[in-house]
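Trainee: Next up: the structures, one after another.
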Structure P
Amino acid sequence: MASSNVDSPKGYMIFRPEKTGVIDILSLLIRRKSLSSYKFVETTEGFNTAGVHDDPWVIALTLLIQKTLKAISVPMKWMGYYLEFFLNLLALNGGILGLLWHILTFSLVIPKRDSAEFRSLIGLIDGRVDLYKKSSEMNYFELMYPESSLADTNVLDLSMMASKIAYENPAYVEKTVTDHWKMHFVGFYNCWNKFLNDHTTQAFICCDKAEDASVIVLAFRGTEPFNANDWSTDVDLSWLFTGKMGNIHLGFLKALGLQNELSFLLGFPKEYSNPADKPVAYYAVREVLRSLIKQHPNAKIIVTGHSLGGALAAVFPALLSYHGQSDILNAMYGVMTFGQPRVGDTLLATYMTTIVRLKFHRMVYRFDIVPRIPFDVPPVAMFKHFGTCIYYSEWYKGQVMIDSPNPNYFDPMYMIPMYFWAWIDLLRALIIGQTEGKDFREGYISILYRMVGLVIPGVASHSPRDYVNAGRLSKIANKIMV
């Protein structure tokens, strides 16, 4: 379907997997018609789709993944719901034997999802909440090497732990911030996505101190393991042209609060009346940060997130710059993301590096599948990474790179290494507690999760546990930032 656009002659390309049939997918692979002729594609009138079939299987595969996720979304959600409940039931009652004992003695502890003791699957895989006391060699990097006001802060570890606990409920997050980190909890924000008709975007903000703070942390929640919508958003090839910032991933803009999917100008006005019952993420956290930097004029803001949260952390400063929010940007120390998907094209990358000019680091662990999506398929989907990539390879060795190997994930030459290192990660998980200390010991839930990587390599590598370990154990090859 073709339609006009109020912003630009190259305004958008939206893929509608719900309108895609088996015949359409076969047609992509065999007939190779112009994309604009398919009912599942909406694009600006006159958009040139010549050459889009150089890799038609990538488009077909993406649509097939999205349709599959849609089909299993409900059972996937309920499976996650009951699995998390059961695992929390075991954890709160001391394992299987403890559970039996508590049943026999009528002292069973029933998990409550909104309590500070209830953990998501991410928290069950890695229950660590305390900040690391030791320095990492990562501190040689400019983003991690603190300014004088942040001299006591291990920025890397704080960012990763904030990204990890952002998956948890508000009570859990607040308890971690106040009791374990001894920091000031500002707020947890449960935000509305009008296109999904639900509160699907979460973030929290904390400061190192209630008065005269030197550090403000904004952490966005990432891709939930059992949320099909989150995974579908990550792989989506849809984009929206934003003008001087280029093409940005449509799903991530929606998660931050886009109001019109066909027009960036109408979708993100500079000011917006945020309803109390349906707050929009970008405007909600922007106002909180604006208030905090007035209260703490010497504080520096760290923006972070894992997975989908990393994507939101990457796009958020771009929106601030677009709207001229120099007060917040000037107070921003940097952006650090973990396992972040691609968020835009080369024009966005240029804008971020030449106009916004923030310290921007993204961590990629081994063959983590998420930093390799959405696929880079010019000219339909020209998704590129930007910022400094720190790639963790074997035994948590860190390297500064422009981009990680196997950029589109399905390169056949990487299949054997991906499966090989999935086995190595599993075997190492069994002994890491003895070799590196009890802080790194892995429980049975983490071990079982790693076994998923033996089937789909790259899924287990996306676990925040490996990003925490990498930051704490890494040996960095390059000491000079380029």
Structure Q
Amino acid sequence: MLYIGIDLGTSAVKLLLTDEKGTIKNVVSKEYPIYFPNSGWSEQKPEEWWEQVVVGIKELITNVDKDEIDGISFGGQMHGLVILDESDEVIRPALLWNDGRTWEECNYLNEVIGQENLSKYTANIAFTGFTAPKILWVKNKEPENFNRINKIMLPKDYIAYKLTGVHCTDVSDASGMLLLDVENKCWSKEMIEICGIKEDQLATLFESYEVVGTLKEEIATELGLNSHVKVIAGAGDNAAAAVGTGTVGNGMCNISLGTSGTIFISSGQFGVDPHNALHAFAHADGHYHLMGCMLSAASCNKWWMDDIVKDKDYIGEQQKINKLGENKVFFLPYLMGERSPHNDPDARGTFIGMTMDTTREEMTQAVLEGVAFALRDSFEVAKSLGIQIERTKICGGGAKSSLWRQIIANVLNVKVDQIESEEGPALGGAMLAMVGCGVYKNVEEAAEQIVKIINTVEPDEALVAKYDAQYKKFAKIYPTVKTLFKEIV
């Protein structure tokens, strides 16, 4: 049988077709625009996601026996606010995970409701990207739209709804809403009251590997599929990527270098960072995880190469870099503000240390190193909690760079395992579909059978020492310039 994994990303939807052994049969990617109506705002139209998903599925399955397709599941960009009216029509464009407009609402939640209460209700505190502050923003700034809300959904769940007619979500994605009691995997009555909504406006909760429904007849006909195809809840993109890299069970780690960057640490038990610098979320394997998330990762290098240098030869540019651990130029990768561990929507990208003899290669290197150093910020928080990590998987577009993998291995002083498949969230979605369809008894078994390591970067003792000294310098930059950001935004 065949399985479809849908990764609803920020810049594009990636669709993957695989058999039950994880052999990839086809991959299709379809882009859609991002809208920036004001500085720090970031929106997309859910209808455009759906249009591209339909086109993508049709293209994905063109040359296969449609009767072989058994299940569909998802990974998806987290935190986005999709609101539907009584007719299940989209009320306004979705506010995305990297939208920074909700700083007033976050201040209210963190300072008036209080971080201690928020952590008790949801295991997390308010960040501008989270969904609950977005709901409050709509309530405060667009009351006419707020009054029309019938259903509140997350991005990938809108696609699941369009496929099945079921208003659903999964516990990993819902963990990032600041509306879920993460430990007990149920909606927080306190947060529902704080946001001024009703529980029936929220979607039904599922584990990531559970079946939410089957294709609606008219959708099955449009796609050329059978209506008995199962749709499985899926997971937030980072949890789905963790499944796709085999980061399941207790004490495993995955680094994702996509538009955003994350350090994802899986755990068999529920636990909370007492300082709330790391997110405490439910995992797609039925357990839990801690996660540090930076808002701009591979997107920093894309911005630097495409918009500033205006050269798309990423590999050629990186081949010129040969003095690791000795760069005098540093880069703060906060192009969209920052989440973990600073929680500062006003933070901005910053170069420092340039002189008249600074080269383009040093600037490029600084961008790659800046992202690695920012990942280490979250890594240091994990170490302070007694979590010892000796190796990590890596996925995302940035993981294709051998130089970047080498930098990360030495900045973090861990072994970095490269996976055979680079399709983290999409493959994770397909694997969740397999579990939901009964191919594997659980997510751990699916990962054990499907995920394969093809290369490992070992840290070099001399480089580790150099980068440790460099990181100590990097760590001083943000606290020094922090107060300036509020004056220049």
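Trainee: Taking 18.5 as the value of mean count of other Cβ atoms within 10 Å over residues 12-19 derived from one of the structures shown (P, Q), identify that structure.
Mentor: It must be structure P, since only it matches.
Trainee: Assuming 8, 33, 38, 17, 4, 0 is P(r) over Cα pairs in 10 Å bins from 0, in percent, for residues 196-419 alone as calculated from a single structure, say which of P, Q it is.
Mentor: Going label by label, the one that fits is P.
Trainee: If distance in nm of label points 7 Å out along Cα→Cβ at positions 324 and 396 comes out at 4.7 when worked out from the coordinates, which of P, Q was used?
Mentor: Clearly, the read-out refers to P.
Trainee: Work out the source of 10.6 here, i.e. which of P, Q gives that when mean count of other Cβ atoms within 10 Å over residues 100-107 is computed.
Mentor: Clearly, the read-out refers to P.
Trainee: I've got another one for you. One of P, Q was used to compute distance in nm of label points 7 Å out along Cα→Cβ at positions 260 and 316, and the result was 3.4. Which label is that?
Mentor: Working: P: 2.6; Q: 3.4.
Of the structures listed, the value fits Q.
Computed from the coordinates by the stated procedures, all read-outs in this text should not be read as laboratory data. All values reported here derive from a predicted model rather than from experimental measurement. Cβ atoms are built from the backbone, for glycine too; each structure is taken alone.
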